[in-house]
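Peer 1: I've put the structures underneath this note.
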Structure I
Amino acid sequence: MNHTSTDRALRLGTRASRLARGQSQQVADLLCELTGRAVELVDIATKGDATTAPLHTLGGQGVFTSALREALLDGQIDFAVHSLKDLPTAPADGLTLAAIPERVDPRDALVARDGLTLAELPTGSRVGTGSLRRSAQIRALGLGVELVGMRGNVDTRLSKVTSGELDAVVLACAGLHRIGRSDAITEALDPIAILPAPGQGALAIEARSDDPATLDLLKPLDHHYSRISVTAERALLATLEAGCSSPVGALAEVVEAENGLEISLRGSVTAIDGSDSVRLSATGPLTDAVGVGERLARILLDDGAAELMGSSR
């Protein structure tokens, strides 16, 4: 590598939202601390940012990531930071998932008026979310709340509770932590009731496969157990996907077992109207994250998940 290229600031591609820039700046700061390389943020406009239409109507995965990937392949940026749950499960030609930093709280968060929890919300309360998965799982609890579709940045969503337009909104704990708004959370939702999205709480750092110098710089950011966990979750999601959008929840953890550490993976598929769901778990060795995810997906399909996914078309 020539002298100039090692001296210049690395260009980090990010969505322009407060949350995206906040989490990208955290990655930039950490990379600078670990390697001494300066990093500059480059805002990239994505399809998902340019519309307020419900996400499930925008043609599936990639609405927040395609433009970043194109900028990366075009050489406009050196690496990109994504929310991992937005990243399509299929690998992209020419790109490598260079690092998955240590995951933060993967749970969903309730932000409700008067400090209420989900169970304390009165019947008929208006609860905002743009997620089919969250809506379906909340309906399945039979609490009698009204689910209201919504899009917009975190501040916009929080303001709907403050203004009284909604009684509560459901967001990711991780996003609120990353913009310093943990104080707004009135309940971190137990995964036993509401299973998070595959990859929730984790970031994905992508770089070009033919750029070994950047890939080497990014390696120290990779967190081994976080990568194992999300690999299992994404393998489950990839195996379940059959050309349709479906409310899939998944959460893997590295846990103590009799013979040392193992992967513990929970997965769920819920009917859109909350009338039925399939929720199962599997375990396996840390060296077989993909196998654990694929196996649990097949068990879910055998137990009726395919029919529930059909109901979400």
Structure II
Amino acid sequence: MIEASGLTKRYGNTVAVNNLSFAVAAGKVTGFLGPNGAGKSTTMRMILGLDNPTSGQVVIGGKRYHELKDPLRTVGALLDAKWVHPNRSARAHLSWMAKSNRIPTSRVEEVLDTVGLTSVADKRAGGFSLGMSQRLGIAAALLGDPEVLLFDEPVNGLDPEGILWIRKFMHRLAEEGRTVFVSSHLLSEMALTASDLIVIGKGQLIAQSTTEEFVARAAENTVKVRSPQLPALREQLVRASAQVTDSGNALIVSGMDSDKIGEIAASANLVLHELSPQTGSLEQAFMQITGDSVEYHTGLEAEAQQAFQPTAR
């Protein structure tokens, strides 16, 4: 488990992280989201002891990172896929990391095989594509078979097959009881990968919840209804105080769940061809909830923010 308490980081007059507290539980994939400049990278660096907090603390299993003995056996991390010395081979890079933390050299071959780099293990890392570098970074994170894993933008440069692989792999790691903490700008991918979310903006906590709860908090859930008797059904729903909008050959109903709509239709002897709840997306929820925390808006971003605001009916 990762626990942050009152975590604050200042650079001169700039507050990058401001009194941030959260907990990342084991056995789940937890997404770490926020607009650019929200303080995500600074927070992850403080978790790993690469930056010292101005105040507050963050612990991993009750210990600060520098208190861990052989830390790669406890925590694995991918923050920058290109930090590897360009003249080292993938095998050599992983081998010296293994020796530094008393990890058996046999583990090097295991992780190379896991990430699909065995065939290029003796090639210079400087010649790797971004996708191959990402795989090498993931291999390094897995090297010590750690209980806690941190990934910053792990799918950058991966092809669709690679993205699907890392998504399933993260789920498997969580199912094994590990703590998996993932930062990403790809909200559609986070919606498929993370069961829990921690969302920050301007260095402060905005939300910590399940992904489902986060989307439901922002989105106005509606129900799509199709019937060969739409005018009569519309009249019944409006009479019952539902908000109804016409949408082609269907009605979009808000302020009433599908069970109640079905009961109203049945009591009026009206036929239903479709009764399907419509939920918002993680992208819509993120833009709506973090809108006030974005440092800079382009014209297109402003239009998107406006488009995702709920409209009165």
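Readers should treat all values here as calculations from the given coordinates under stated rules, not as data from a laboratory. All values reported here derive from a predicted model rather than from experimental measurement. Cβ atoms are built from the backbone, for glycine too; each structure is taken alone.
Peer 1: For the read-out FRET efficiency 1/(1 + (r/R0)^6) of positions 112 and 200 (r between Cβ atoms, R0 = 30 Å, to 0.05), a value of 0.90 was computed from one structure; give its label from I, II.
Peer 2: Details: I: 0.90; II: 0.30.
Comparing all candidates, it corresponds to I.
Peer 1: Further question: Suppose FRET efficiency 1/(1 + (r/R0)^6) of positions 80 and 208 (r between Cβ atoms, R0 = 30 Å, to 0.05) works out to 1.00; of I, II, which structure was it derived from? Could you put the intermediate results ahead of the total?
Peer 2: Values: I: 1.00; II: 0.70.
Label of the source structure: I.
Peer 1: Taking mean projected area of the Cα convex hull in nm² as the quantity of interest, name the structure among I, II where it is greatest.
Peer 2: On the way: I: 16.4; II: 20.1.
Result for mean projected area of the Cα convex hull in nm² over I, II: largest is II.
Peer 1: One of I, II was used to compute semi-axes √(5λ) of the Cα gyration tensor in Å, for residues 144-255 alone, and the answer was 30, 19, 15. Which one was it? Kindly include the intermediate steps, with their values, before the conclusion.
Peer 2: Details: I: 30, 19, 15; II: 41, 17, 13.
Computed on structure I.
Peer 1: A follow-up question, please. Given a computed value of 3.0 for distance in nm of label points 7 Å out along Cα→Cβ at positions 72 and 160, which structure among I, II does it belong to? Can you show the working numbers first?
Peer 2: Working: I: 3.0; II: 3.6.
Value 3.0 for distance in nm of label points 7 Å out along Cα→Cβ at positions 72 and 160 corresponds to I out of I, II.
Peer 1: Computing mean count of other Cβ atoms within 10 Å over residues 8-15 gives 12.1 for which of I, II? Could the numbers behind the result be given before it?
Peer 2: Numbers: I: 19.1; II: 12.1.
This figure was derived from II.
Peer 1: Sticking with this structure for a sec: Of the structures labelled I, II, which one yields 3.6 when distance in nm of label points 7 Å out along Cα→Cβ at positions 120 and 248 is computed from its coordinates? Could the numbers behind the result be given before it?
Peer 2: Details: I: 3.6; II: 4.4.
Of the options listed, only I reproduces it.
Peer 1: Continuing with the same structure: So mean count of other Cβ atoms within 10 Å over residues 32-39, computed for just one structure, reads 13.5; which one of I, II is that?
Peer 2: I
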